[in-house]
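Right after this note come the structures.
Derivation of every value follows stated rules applied to the coordinates shown; laboratory data play no part. Just so we're clear, the structure is a prediction, and the values are computed from it rather than from any experiment. Cβ atoms are built from the backbone, for glycine too; each structure is taken alone.
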Structure I
């Protein structure tokens, strides 16, 4: 029979999974709203982020209550501390979804001057990176952590290609400066969401092994692989 501590941790784990799902959906829905510049869809995304904030607050309260009343030690305490930080990272991802949705409002009266290819791919890659990191948190399996760097490299290439494409358009047209700026801002939010995936993955490594590590291309040199080859 599970102890009260195990039941409390289990409840927080379920809520963390739900929070990830809400954040992922909000981020992708925000991308869809920006692709169509549909203000009604953007408003729905903004409304959905209220649930993200409420759930993140519940997780924080659950963690503090569990630590205060159940007095976890060692690995359980490390897990709860990790859950608290991961909840904050996911909350930030939800805020990026809100901001992208708000950009749709700012873009009213404008129109896309090119096919959106890089931004949807960057959105999907950010969500995939978050999924890999969250799987490590929720299951304790670190075998896919190294995939994050490969996906980040692909995202970097998408970003570079998008910037080059925008620059080429700007050489020919001067009426697209504002929309070009919005493309760059939206892309930056997806990059930040991907950065949170690395932070979550670092917490997963710490939660499972008790050791702190730095992940990402900037730290790849000299770092041993976490997962199997």
Structure II
């Protein structure tokens, strides 16, 4: 199982199914947020950032086609996996023409859903490396293992997610607000001090005494992962 973290919006009004899907995907270390109607889905897409949208076709209020068309009309580019109980070719064609990237017919096996999710998550980056290296720190996302100087470093789940995000975007400055948005659930009650606390813990686990920190604080802007220890 690949442990690359993604933030996923699941739009599904069948509560039991939504819980099953969330539990399965969270076991693969994804963050999954659930809404049960089309209007709430559009509201979430306007204020939050996601890596993937799993969208049921039949929803209260605005249906999945309307949500998909509205999102694409506003230049939304995130991949969309559409779910439906309708299996006809015509129905699938309508969904794909509305802007969906893939289509899965209910009932489905959760393993197939997870495989479709992995495929869609690979598309935006074309090649998603499973082995990341920065200075003396390595991350193997297939095994969910982080090592410093060849020795395994034990990270908590949010520390792992934060480090992976940094390692996939080296030398880029990110505000605490943006890091919170990308790594934590959108409805999390934690404050920005939580981000700062996680950065401090990563430094304590990964920094080398006498050398610059692996995570640099950029005054009044945020943090960035340094590719050089100079």
Structure III
């Protein structure tokens, strides 16, 4: 189910009341509406920030309409455009402290390994050739903690889900049946399955069990299409 919108032919598609998803190449970004402006979740690859700015313009929004930037984790496809977008929007950012150190340039990008199976291995090797080995450094104003409730979208709960990265976080929007931003804890590209890579596979499995214990009517992913209603419940069944 897709929720209706008064804005048509737009690159941001409404997936939940007041929440819009934009497929920025192979990675998704999201906007959450609030009375004082908008929150952007994740920022795509380096040098792809203009794609987001163009999408915002097509959506009828200006860069200074973005009041907050929330980052799920510090991999180049999710935070690569952050430094440039921060400069344009002036928006402060939130991320887990373990991944904040990567964005600040204090530590290098951690090593990751592919999930078991031939397909993850093939995708890992294909995508790894295109993946930058560093991200542009930028300031992080706010560090988030597991269980913290952010005043975004009516209440956004932080869920620390290490595994894909040490500081990877999912977010639960606690209204209208709840929306889970699973980010890269797993993916829904060729069906619901693990992420292609993890920094710690055992932690990643434990984090998926943690998410599967939650109640939500919609779940969206860093890679792949959102699931709604009965399809969203498949997430709980698969990872419990």
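To which of I, II, III does the computed value -7000 (helix-only ellipticity at 222 nm (-39500 (n - 2.57) for each DSSP H run of 4 or more, over all residues; to 500)) belong?
Value -7000 for helix-only ellipticity at 222 nm (-39500 (n - 2.57) for each DSSP H run of 4 or more, over all residues; to 500) corresponds to III out of I, II, III.
Quick check for you: by distance in nm of label points 7 Å out along Cα→Cβ at positions 45 and 77, which of I, II, III is greatest? Before the final figure, lay out each step's value.
Values: I: 4.2; II: 1.6; III: 1.0.
Largest one: structure I.
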Among I, II, III, structure where Cα extents along the principal axes in Å as derived comes to 66, 43, 21: I
